[in-house]
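Following are the structures in question.
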Structure 1
Amino acid sequence: MKKLLFSLLLFVSVSVLAQNGYEIRVTLKPFKKEYIYLGHYFGKSYPIVDSALLDDNSQAIFRGNTPLNGGIYLLGFPNKSGFFEILVDKDQRFSVIADTATLAKGVKFENSKDNDLFNEYQQQMNNRGRQVSLLQQQLKDAKTKADSTQIIASLTKADKDITDFREALIKNNAGSLLSDLLVAMREPVLTGALKDPRTKEDSAASYLYFKSHYWDGVNFFDGRMAYTTFFEDKLDKYFNQLIVPHPDSVIKEIDWMMGYASASAEMTRFLLVKFVNKYIYQKYMWEDAVFVHLFEKYFSNKEYSWLSEKGKKTITDRAYSLMANIMGTPASDIILPDSSAKMRALYDLTSAFSLVVFWDPTCGHCKEVLPRLDSFYREKWKGEGMKIYAVARETEGTRKDWLNFVNEKKLTEWTNVFYSKADDKERIDAGIPGYSQLYDVQSFPTLYLLDKDKRIIAKKLSVDQIDEIIDVKLGKKQ
């Protein structure tokens, strides 16, 4: 009896272990003796997670001991010449039967209710999509207003039929992967005054309703959302259109999402990769504070198996470059020699505004921009209380090139200093960040506008943008 019980327990244990992995059997005609691939969506990339060799019967098996993360997967043809989509969720032991000659008619599945439903959905949407395309062409070719009105009514009905079809699928298949994906793809529906706002109050109410219901039904701890085509676009729309463009607002949203995502390793990876790529090089000045926050809270004291040492170093170095010049914080002081070898400090300038200019005497663009800066300075900015502190960074040029350009263009009213390679090396050897790093100089010229207390007002803008900001600060422009 004990021997029988042990054998039974052993059988159960082996069965459970077997269920922990995945086994996807594929028949893909007409290919033979060639490798096929299993991948998935991950933002804008399509990582391959497995490959398998087709036999003489066009059959192969994707097999692994670790379960796959749920989501939309791609079954890739030999030589990666094409692919079609399948769903992977809890049931990871099923068969796929396909022929490239009949893919348009759908793919057959065995033991996969998720994919049977997905296949039915795709066929329905293809048929309905063709109907909509036909109506759109008819509308384009319509000769009379009456014809147009009738076709528009048909398009409206077709659109409603698609929505009703999706809602019925969601309701009748609650808990399935496809149902959860369709819920996540939804957007809030505005009705009444929210749909047709006529006052500022209506517009504000419409915005708040749309924003507060934008993520209805979406769980940020659901790692399956990371393996989809739409989730990144949904994120982009949220941050680009619904979030106030200010570091405090953006940081609040990121922390809210990451709080839930921490329960899913894949969603954590997806969101951190997304946010790092979005904010590592700033489109707007205020985004520096967002990247520094990401580093301090999610990278400085944490390790991730998916993040290489090179990747972590890139994030760390970038964060340290930005920490010293976040908008609204005091700029780092600069002390460098002028043409007479006298040490001149940025903080010795007393003025309503200071413009710090990093430039290179051999830079063609600098030779165009600096004379324009001087024209603005002499004609306008000087009278508005500005002083210019210009740092000539030695690259391929020499000290003589610097002096020649300053004298030739008569930039004599500026505080001109020279930042030599030797001075830069001396700081770095002493463990002190170089001025180029402190001011995150990625290209020449780089401009920083400071207030009377040397706090950063603006950075990395054009001459005209600097002029506009000064006008705003002086109340000349709203």
Structure 2
Amino acid sequence: MKQLTAILPLLLYSAIALAQNPKPLPHIRVSANHRTLETVEGKPFFWLGDTAWELFHRLNREEAIEYLDTRQAQGFNVIQAVALAEFDGLRTPNAYGDLPLVELDPTRLDITPGNDPKDGAEYDYWDHVDFILKAAADRGLYIGLLPTWGDKVAHLWGDGPIVFDEKNARAYGKTIAERYAEMPNVLWILGGDRPAVYKGRNDGLDYDDRRIWRAMAEGIQYVYGEKDVFITYHPWGGDNSTTQYIHDEPWLDMNSFQSGHGSREARAWDWVERDLKMTPTKPTLDMEPCYEDHPVNPWDGKWTRKERGYFTAYDVRARIWRGVLAGGCGVTYGHHFIWQFCDPGNEPPINNGDTIIHWRQAMRAEAAGQLKYLAKLMEYVPFEKCKADNSLIISNNPTDWDKHIQAMRAEDGSFAVVYLPENQPITIDLSKITGNIKRVQWYDPRTGSIVVVNRMGSTLTPPKNGRDWVLVIEGKSGNR
């Protein structure tokens, strides 16, 4: 085996090129195969997101730019953030002392004339959102914009207060869309960590909030008219999915789930498979997998570093890679101290175990710098022509969450990609690859480096270094 460097440039991002070419981003839509996404120009789009829920609420202009520059350089292309934020976002001002609404009324945005950031009387809450959206667009970044966090709708947990009903949700959707419909880098995400149908936490009553979310979506769609508008939904954690309550909603373009932070055992790959079996077929992805450096299940008061610990970069890779190879149209990464933009000097950390990391340090966490290698491999394959196919694996494929191997294959048999969470030999059915084998490589999900397999055989052994590896097999008709 030897290192192959010839194709490495194909597997790296060019942040400089993006910065020098801030042309308007194309709208995103569902591909004709109904499993992946693409631009309106027909270019495949692999969603590599980051959760920055409190971005508009907690960061000032300079901090927001620092964050966006970092994520751009790391290869992310979607930033998920909330207009009406989770942490008392209606009553606690943003970094400039501004609130989003007048008297907690969603039909009355708190807007002042002018937008000069040097004049506090002019620069209001929504001017700040405008600035960040534009700054993201200039860096080639889409914003997965949540009009509100779910605690402003659902009778469950959170600061709230609940301010939405069917009527004002439609009006708010229309108002906020009128402000941002001309920004093609806006991807609309309703929900905000809440189910659409549930039992109330305090009263045990049955609630169905679909009419409220439907009204908000209709308000957004009214403004766009015949133009492209992308709308999805962020549900709560575990094995919950949009497929369970709102799959048939005509406004829902993409399903999602969040495998979450309650355990290492979450089988995101199974949930992708479940979602893709629904009719009609819609793309799906894990919109909130385990956050890097998040304590594992800290909510029951029994957390200890020894017994549960924190989600590591390996945990993140192992869940994300398998979810994508199972058919997810992308994924959203998260870091526990980024989503809340933890600054211990100003804000108390949320759900911390025994370690606190400032958001500036958290931006450069290990997995955050590694996921670009996933995105670039999906671009190289090409991803939109592939489906999950574990029949490639002849050797034993354990069902255990920590040992399960996930494979995908191009529909024409020209490519196969297999993620191995454990460093063990694997036997592959090479007859499923088109024609003569062109190239077999071990791809390092930590570094993007490649080790070429020179001695071919159906049983392959990963390089000795590294716990997890990705096997890439190209047939004669491959695109490289």
Structure 3
Amino acid sequence: MKSNLIKSAIKIFILLLWLILAFLLMEVSIRVYKFIVSKTNPLILSLNNQPPWSHSDPLPENTAQLTTQLPIPDMEKWYSNRAEFFLQLDEHDRQLFASFYHIAILAQPPYKTKKTLYLPETHSKNYFNEGLENILNKEIQTAPSKPFSKHYPSYSINEQTLSDFFLYYSTDESLICWYREDKSNNSQNKDDKDAIWRIPYFEYKPHAQLFPYEFHTNNFGFRDEDILIPKPSDVFRIVCIGGSTTEEGPTERETYPNILEKLLQQQSQDPYKIEVINAGIPGISANKLWLRLPDFLLMEPDLIIYCEGANDITHILLPYWLKNLNKAKKILIHSQLLRSVFPLYFLPTDNQIRENILNDVISHIEKIKNYLQKRNVAFAIMSMPAPHYSKMTHREKNYFQYVTQKWWGGEWIDYRMYSYTIDIYNKCLKEKFHKNDTLYIPMYEMFQQESPSYFNDLCHQKLKGIQKKAEFATPYLQEYIKHLWDER
């Protein structure tokens, strides 16, 4: 009896060894296969180890410097707009505001009650504690009237230079002031004299140009032509906000907002002129778009079109989920075989995905919509397009998997994880915004019926995809714009 048990145990042990050996062989095989694919797939080789997107086409040699026509908006007006917006934020969003804009903020509610300090991580020191409050009180006492604002491009205190020092005193006696630490002596800035960013992946510099590419920003710091303010009375102005999928295009005229403008103007018989402004910012997410809303409103839009989601999923949600895997999944995810065969196993439950999307992404979009509604600015939401996995050829599946891992999150991210999540995200968008007071443009749903060849990666599109995007949006906007104009 005892010998039979020993023989059974040995057989089970040998079986386990064979299973482990088979697993290791398959693990090695999948890694070798992916390596071979990366060296032989013509779609991957065509990238030449460059990301499948870019700002724009290269400029011809000896192209002249961009000549600007319209002035950059006055910084005091720009910052006053932001200050009025800041006063309406809750404590959480106020701290985000300070962090995203890289400014230290001192806020004092009416009647000189306790002040609150919001200090971003980028600031090494709190200069509000070094005599600045006395200066503030002096400025307020000499203010001609309320509301009062004043902007200093640079301000010196105790041998330290602060930049963008701004003071705002509202009609209800709320006080806001902020500053940035002067980083002009930073070696990184010296090496990047032609930088187009005021704040990377959040705010471009106005009238910036990126040589040697066909890329420049307008007087408001967006990739489009200069904008006239105040807006002419016969203009219906649309501002398209989102990330690089809004901004992208080989040239400024070949972005989806500019193609959309051309299509709407061609098909319009109405007495007003339609302007569509490209306000896309690469890498931006819903919470940052919410806090840049005062800058979008400074352009006096009649309608804002929102299209984003890829950055929220790939830069925020997926990293958060993978960081918080349980112990077993943290071990198993190291297997490329398991990630390839069971990628959705490493995602949270559908309920958890929905909850995070609603709380961390769509809540900010709802804030945008509600804020615009109070200011009589119409709002449209465009679902986030993505290539349909089941429509891909075997070669295309390998290509999209390769670019997703290389440029969208690392080896633990599988394209199917993104595809599954973006589908839930777009369903949540439709549930929340497919109502009478919001125009819902089903861009994701339409591209799910199209070839994946319209896409360069999980969200960026080739020129034919950008053109198709504008064509899809046009009929949804035509009647809606006419309705909004007639309601004026």
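Figures for the structure shown
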{"read-out": "Winner on distance in nm of label points 7 Å out along Cα→Cβ at positions 237 and 301 once structures 1, 2, 3 are ranked, highest first", "value": "1"}
{"read-out": "For 45, 30, 23 (semi-axes √(5λ) of the Cα gyration tensor in Å, calculated) the corresponding structure among 1, 2, 3", "value": "3"}
{"read-out": "Ranking 1, 2, 3 by mean count of other Cβ atoms within 10 Å over residues 101-108, the structure that comes out highest", "value": "3"}
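No lab work stands behind these numbers, since they all come straight from the coordinates. Source: prediction; values computed, not measured. Cβ atoms are built from the backbone, for glycine too; each structure is taken alone.
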